[in-house]
Structure P
Amino acid sequence: MPETATPPNSAPKSNWLQMIALLRPHWKTMSLALVAVIGETLTDLLEPWPLKIVIDNLLQSKPLPSWLAGFVSQVAGQDKLAVLNFAVLAVLAIATVGAISSYVEKYLTTSVGQWVMHDLRRTLYQHIHHLSLAEHDEKRTGDLISRVTSDIDAVQDFISTAVLGMLVNTLTIVGMISVMFYYNVTFALVSLAIVPVLFLFVFTLTKRIKKASREVREKEGELVNIVQEVFSSIRVVKAFSREDYEQRRFEEQSLENVETALKARSLKAKLSPIVEVLAAIGTCAVLGYGARLAMANQLTAGELIIFLAYLAKMYKPMRDLAKMGDTISKASVSYERITEVLSAVSRVRDLPRARRVQSVKGRIEFNCVSFSYTPDNPILKELSFKIEPGKVAAFVGPSGAGKSTIISLIPRFYDPTAGTVNIDGTDIRQFKLQSLREHISFVLQDTVLFRAPIWQNIAYGRPEGRRDEIIAAAKLANAHDFIEKMPEGYDTMVGERGVTLSGGQRQRVAIARAVIRNTPILLLDEPTSGLDAESEQLVFEALGRLMENKTCVVIAHHLATIQRADIIFVIKDYQIAETGTHTELLAAGGLYAELHGLQFGAVEEPSR
């Protein structure tokens, strides 16, 4: 497998040069492709020459140039029939070499394009994974999907078709111009008079096409956002009968895409016909002036044919270069969008001297921790508390008080804006992120399962886990019985996000995932939310076994979940309002007692 292409840094150079820099790891393959390009160029230059030999040296009996006459006599002989046979064979040989060169060049560039696409996609996907949740909160999933797919496809198309394609066309044009000037300087100048106008037009229009292409890419990303958002929330859409609304929203966005694409297409459509007209004007000038030179015996018929053939073949690469402007524009815009993501620096990352966590006892301490997602929206203010190893700590309070944020700070999903979070007396920013999270397990309210067999979803907590360990974890999580009753047992395929399982079943699989991970710290965010009584009881039993001898942090609105907690923190107005055990807090008659009364207090009999 070729080396991974590392995207260049944000040096002040044009995007297409940066894209060419992606080819550096594939220089050997591209060198072979370059040899093929030279073969293509030479065959393009030689293609009209056999016809010139037939017209000038056979039909008009003009002598061959001395260098060519000696070669022809050695290969085919000296009579006219031998010269004709040489010309015929030359046509076949030139066509064959040209075909082989073209195939080799296209095969190699396509291969390189595919590898660069793979390398770039892998690099981008890896970088997105390493961005913190803060960056993901600010970006739209559909737009990221568009950058990983269609934007990288555009770069791959540029590498496969444009990079050496531009070189082939440029070498062909330079070679033909050189031959034309060799034969007749004045005639060559007449032939090329239209070229500056052509390139000025192409350059001006290409800038407008690039701007339009950027707008098209942005609209495509917005459309993918809508599709991804609706498809991932299809149950909500159906529950509220919003299919018609979502259809209208999709159609409106799609129409904007169509309008933007048609605007860009109208610009692109101008390229080819105007180039064709300019090429026709140049051909008329060459034909008119060249015929006069031929009639005045200042130019042979064969040389006139060479000029006309070169002119026709020269306008073709010019047209191709003009069309490549569209490919380059789309690729340039796409590469800009890719580098936007690659240049994003994660706000939560390993510090230069961060070290691996060797072992964890589980003492968690917040020292004057403040946090806000935006500067004007504080979530926590100078929060301080300590949880001893092996203890169960619960956080309760009104919605929006910052309970889930506390859980997010412990594994460094986010970093506090002030203060420190310590584990075993060490600021967690001194640990490497991956090693820190290897010592923490999660059971969250929104249980996410992947489209994979149940055993793989359990083993996601520890991929190297053996089959017997997976089954043991399922038993501890009260999941083994329902899994065994499924059509294929542990090999039963789970629907996307676990939709083929009930809420209680999903939660027990999530607990099994945490069981097999077996870490000293366990974070539980609303683990029994939305479950029926039977499922809740099974989950309670599984959680009881999971929490043994672990430092546990539990977030719960349902206070029955945390009555046996060693310590309960009541959060209000961004700070800790109360601390104590369940019994102590009830006796205190504060906010916790009020919340408990709302959930378990006597219900008044309705008046009659």
Structure Q
Amino acid sequence: MRRVILLMLALAMTSACSKKEPAPPAQVAEPAASVAAESQEQSAQFDASARLNEIVEEYFEEMLVLNPVYATYIGDNRYNDRLSNTIGPEYRAASRALEEKYLAQINALDASSLEAQDLLTYEVFKSEREQAIEGFQYPSYLLPVNQFFSVPNLFAQLGSGASVQPFATVEDYDDFLGRIDGFVAWIDQAIVNMDEGRAKGIVQPRVLMERVLPQLASQVVEDPEQSLFYGPITRMPEAITGEERDRLSAAYSTAITTQIVPAYQKLHDYIRDTYLPDTRDSVGLSELPNGRSWYDYLVGETTTTALSAEEIHEIGLAEVARIRAEMERVKDEVGFEGSLNEFFDHLKEDPQFFYSEPEQLLEAYRSLKGRVDAAVPEMFSLLPKADFEIRPVEEYRQQSAAAASYMPSSPDGSRPGVFYVNTYDLKSRPRYNIEAIYLHEAAPGHHFQIALAQELDELPRFRRFGGSTAYVEGWGLYAESLGSELGMYQDPYSYYGALTAEMWRAIRLVVDSGMHAKGWSRDDALAFMRDNSSIGEADVVAEIDRYIAIPSQALAYKIGQLKIRELRTRAETELGDGFDIRGFHAAVLQDGALPLNVLEAKVDRWIASRRQ
């Protein structure tokens, strides 16, 4: 709006000058020419800004049509009856055409007059399109299923009625019935693609697919009313009555029996009988054809830096050594006599550090909410409107899920965010980790940052609902580091828990790059994690298998946190007494999840503006 007003004022001034008497003195003509030049500059700026916003919004609309489940996740319910065949050749061709079309449009835009938010939007949009196009050379569609994330698991979450798929009206229920056809098509395509992958030697590690089988088998039931997908019928709103209620109940029973269960059974049997014998013993992406190049691409995409896998590996080793030294200090503080590794064993085995019932673990997380909410305003001027709930991870995915995770709220706040707590194997969920995990997943971590981004209505949607993994996960880990400043970690064991969480992320730099770039085996990675942390065995195994399943994603946390901490230290040093922590956090949070290089340039400008 400010640009519009400036343009209108400039045009008015130019119009007024044109009505003056002719032949003014030469010395008076120069201001008129200056006004005209300024008007042209502002007009060009306005035109470029308007065109930029048109491009990015048109892109987002077309992208949502291709990705209807993504639309559901951000609260856009127009496509709730669709599920795209995201691994099929038609989808891949359409997706590539979309990226190339809008890269061409953004390249044709004269960006020289853009500034502030428009410049950020231009830089991020262009970079994302270029990166997406580069990624099409790598055949991820031939590896469609793993134990950590897959459409079969996602579909179960949607169909459970406890996730983002709405089940409030008759239309909502019919929408999900429509989505089932897309799921069945996806399953058929996955089998076709996995067959192609077998022929080309592009297959998953055996250990991952062994973990997929029980996940798929859990959805195969004889009685449709025992299916997770019958849950929405069991919890159907009372407002849906009579014939509609009966129709929907029958339709869901039929769909479960004739479509959903057979699809899960088909994929399960194919993997067990046909695919599993051809899986590989190796675990690194570099073991696949062109795999090292593939991993290098993913490293750049995930971290939004120019760091190589080797450089990241060395950073990880240095961080592990630093954090070990701090753990030694805590060990001495609590008076433990023995080596650090013996201290690790003590923390894994002593019953005082564990709950005996899942509800105790959940209640411990819930009790933190008031304490953190009271402390956060001391360090943050921006607070999200949306709230979040704390729920246990669903039983069917407990064994392979992380210790905790976060699902974003709807943009309008009508559906709260969900902080999922894994209550499986309580011996792997120590009490001393709770504060650090809460700060990471909830406030001021993921819920805080993601909800704030979604509420920034002035930003283009691709920035509100997307963004850099290194920023998002880096912010989560940075949020953990604020614990002492927020009044947490007062007990030395809780502080040790924070060190454990940080060590976990430092280890990721070592083992992810080790397995995917340096030839490490799964056993090498497991041993390194066991030797350098007191993480429970269930988490050790689940985490290492996660890094195998989604190469490079684990690098985001520590690389992002190190950059945000580096920027804070720079601001504190350069601004001295003029440094304002609330202002710094606002500067980091108020523009969405930016690539780290873009974030750094933006914070540098913020520092410079505070020095003036």
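Mean count of other Cβ atoms within 10 Å over residues 157-164 was computed and gave 22.4; which structure, P, Q, did it come from? Structure of origin is P. From P, Q, which structure was distance in nm of label points 7 Å out along Cα→Cβ at positions 229 and 309 = 6.1 calculated on? Checking each candidate, the match is P.
Any idea which of P, Q comes out highest on percent of Cα pairs over 40 Å apart?
Working: P: 51; Q: 33.
Structure P gives the largest value of percent of Cα pairs over 40 Å apart among P, Q.
Using distance in nm of label points 7 Å out along Cα→Cβ at positions 285 and 485 for the comparison, can you identify which of P, Q gives the largest number?
Values: P: 8.7; Q: 3.3.
If we compare distance in nm of label points 7 Å out along Cα→Cβ at positions 285 and 485 over P, Q, the biggest value is for P.
None of the figures in this text is laboratory data; all of them are computed from the coordinates on show. These figures come from a predicted structure and were not determined experimentally. Cβ atoms are built from the backbone, for glycine too; each structure is taken alone.
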